[in-house]
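Student: The next part holds the structures, each set out as structure tokens.
Please treat every number below as a calculation from the coordinates, not as lab data. For clarity, every value in this text was computed on a predicted model and none was experimentally measured. Cβ atoms are built from the backbone, for glycine too; each structure is taken alone.
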Structure 1
């Protein structure tokens, strides 16, 4: 399970009984935010956690925008395109 904090460095992943939880790696944070594995992280881990913590998940927001537009068109609040 995840324990949420203000950035990826504070998200803890449970391990087996008796083991300390671990934090997400910067790469795991990037993946959660929709960055491809080819994306190069060229800053320190601390800076990467801050940057990914401030990111917006672009693929997700694109889908949300499509749903909003469709719903507004259904309600006749936007013209059909």
Structure 2
């Protein structure tokens, strides 16, 4: 099966559109619990457990929990290197 350049361009555009939510989370420096769950591909309760066990750093802004993207990724890398 051979694709035309137009077909390849349409497929590439669809792939980019499908990845847009993931890419936008990866670009942000401050994340919500839901965004951390999406970034790590785990559930929100899993993120909350990791926070309660102090395995992922977080901070509160009012009643809203926020996470530094860099701190979350560093915590995950640190845990992976200990295994």
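Student: Which structure, out of 1, 2, was helix-only ellipticity at 222 nm (-39500 (n - 2.57) for each DSSP H run of 4 or more, over all residues; to 500) derived from, given a value of -21000? If you can, show how the numbers build up before the last one.
Tutor: On the way: 1: -12500; 2: -21000.
Working through the options, I get structure 2.
Student: While we're on this one: If relative contact order in percent (Cα under 8 Å, 6 or more apart) is calculated from each of 1, 2, which structure is the one that comes out at 22? Could you put the intermediate results ahead of the total?
Tutor: Numbers: 1: 22; 2: 25.
Going label by label, the one that fits is 1.
Student: When distance in nm of label points 7 Å out along Cα→Cβ at positions 20 and 60 is computed for each of 1, 2, which one produces 3.6?
Tutor: 2
Student: To which of 1, 2 does the computed value 16.0 (mean count of other Cβ atoms within 10 Å over residues 36-43) belong?
Tutor: Numbers: 1: 9.1; 2: 16.0.
Among 1, 2, the structure yielding 16.0 for mean count of other Cβ atoms within 10 Å over residues 36-43 is 2.
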